[in-house]
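Input: structures, listed below.
None of the figures in this text is laboratory data; all of them are computed from the coordinates on show. Quantities reported herein were computed from a predicted structural model and do not represent experimental measurements. Cβ atoms are built from the backbone, for glycine too; each structure is taken alone.
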Structure 1
Amino acid sequence: MRSSVVKLKIGISPCPNDTFIFHALLHRLIEAGSFEFEVVFADVQTLNERAQSGDFDIVKISYGNLWNVQDTYGLLYSGGAMGYGCGPLLLSSKSNTLDPDIPIGVPGENTTANALLRFWAEKEKVAFIAEYAFFDELYLGLLKRNRMQSVVIHENRFTFEKDGLYLICDLGEYWEKKTGAPIPLGGIVIRRNLGQDVARQIDGLIRQSVEFAWRNPEESELFIQEHAQETEKSVVASHIKLYVTNFSANLGNKGEVAIRKLQQLIAPESGDVKPLFAYVRTI
């Protein structure tokens, strides 16, 4: 007898790392059993905000937003973006020096990018004014000189030099030097009310999906290109190589330590009000 269909609404970004990871799952190139998925693509801050409203069953969020949604969602071990040399960049359209009188564009209040900016500013005793905007608007603003300085994420770390922009600080590199931990950018969370068994199954499917993508990278090329902001193949390939790491298949102990360090920075009072993860692993 065929199991009842379980329909789940999933929210991810259109960035190459997410489309690479989820392509096989969303296109049923791996066996997903009774699960069916309705996918919604949105920028990271929109996903963060909609997660706070509980709009999705499964959603990619900034790790910096994790403790805002912890009552509703638990973290999965797979599908996220974490690694080394992959953090947000503080860029300027005019020089390598921060101008404290000019606002810094930031891709969302609840993003890890904002948390790392504030981490750097506190450590270096730098005063700044933040203005929040969508990440693609920030980079375009720098190019058009409508914005003088912004924190940028995703593919733009590969293009800013040829576009004539200036690096003020590599915020991810700064985090690595100060903490010794990988950079916790974003992770996949699932509604707690779906239960631990469903969470465990979905986690396994996402892991299978990224492993399929590593074995068959050509399968997802068209899907990635359809959604990417920057479509130059070399940029897309560099993006995937940098943001889809072993941590994307399994956070492991190092990944959890990095998240805990971010928690100490952002929400030290949160403690363990709710378990960090959506289910308890037995291995």
Structure 2
Amino acid sequence: MLQRSLTALVGIPVILAVIWLGFPWLTLLLVLVGVAAIRELYQMTPIGVGRLPVWLGAGWVIALILGAQVASGLAHFLIISGAVITTGSFVGLLWFIAYYRACMSAKRNGYVIGFVYLILGPVYIGFFLATAVVLREITSENYPELGLSWLLFTLLVVFAVDTGAYAVGRLVGNHAMAPNVSPNKTWEGCIGGIVSAVGAAWILGLVLNLEILVWKQVTIGAVVGVVAQWGDLVESKIKRIANLKDSGSIIPGHGGILDRLDSILLALPAVYYLLVTVFAP
């Protein structure tokens, strides 16, 4: 517990400072986090799946994040990301055909699962992380640092979701939500997480300059309350398949990078696309 607290005490101020500074420090942090995350994911492949090239996944993740940095607007971001994903898929397919070897005991399933991890892993990590870059770069005529407020909003609401779901689940949780994936998660905790997200969104709307109506802030908070818990379940399922408790041990007291990213990965694109499409001015 002490180690966990000390890590948070050091890590949180560093992350907040990087978000505040923006480019190039935020981009560099995302690249480092993305590379560590894809390494963990490729090492969590199920039994029967052959070794996957971390260098290929890492290069793909880096290209997606750097591509987001040079993008201007949603359309440009999607075009660049689409080009990177297409190129990465082609290179990945060539590598898969030429070099991939599944374990003989599970050859057919090993090939299928290996291909899924190889191709979808960098997209899941790189593309979703890249939305943090374009979210941070959102501006308005009245407030050039609008993206800073929304990135902080996203991370703080995710924190509220995790805290609320855990607290309510421990206090009154009786109905298992997904016992075969994450036995400790309950429907009561899920509802508590969503309520916490809505409350946090409303409070942050009073503190941060978000430039949209309160009901829109609360709606985005509710969406984050749902997708953040989906992300948690997705990562729990991946660990369950690999028969692992944590995705890694790189963060003292907290496990791996993916253990900290699970809820954030789906929340980032949810907030960004709601802002630039549904709730665009």
When distance in nm of label points 7 Å out along Cα→Cβ at positions 88 and 192 is calculated for structures 1, 2, the one with the largest value is 2
Name the one structure among 1, 2 that relative contact order in percent (Cα under 8 Å, 6 or more apart) of 31 was derived from. 1
Origin of the value 17.2, where Kirkwood radius over Cα pairs in Å, for residues 56-175 alone was derived from one of 1, 2: 2
Taking log10 I(q)/I(0) by the Debye sum over Cα atoms at q = 0.11, 0.12, 0.13, 0.25 Å⁻¹, for residues 128-207 alone from the coordinates of each of 1, 2, which one would give -0.39, -0.46, -0.52, -1.04? 2
Name the one structure among 1, 2 that percent of Cα pairs over 25 Å apart of 49 was derived from. 2
Which of 1, 2 yields -11500 for helix-only ellipticity at 222 nm (-39500 (n - 2.57) for each DSSP H run of 4 or more, over all residues; to 500), as computed? 1
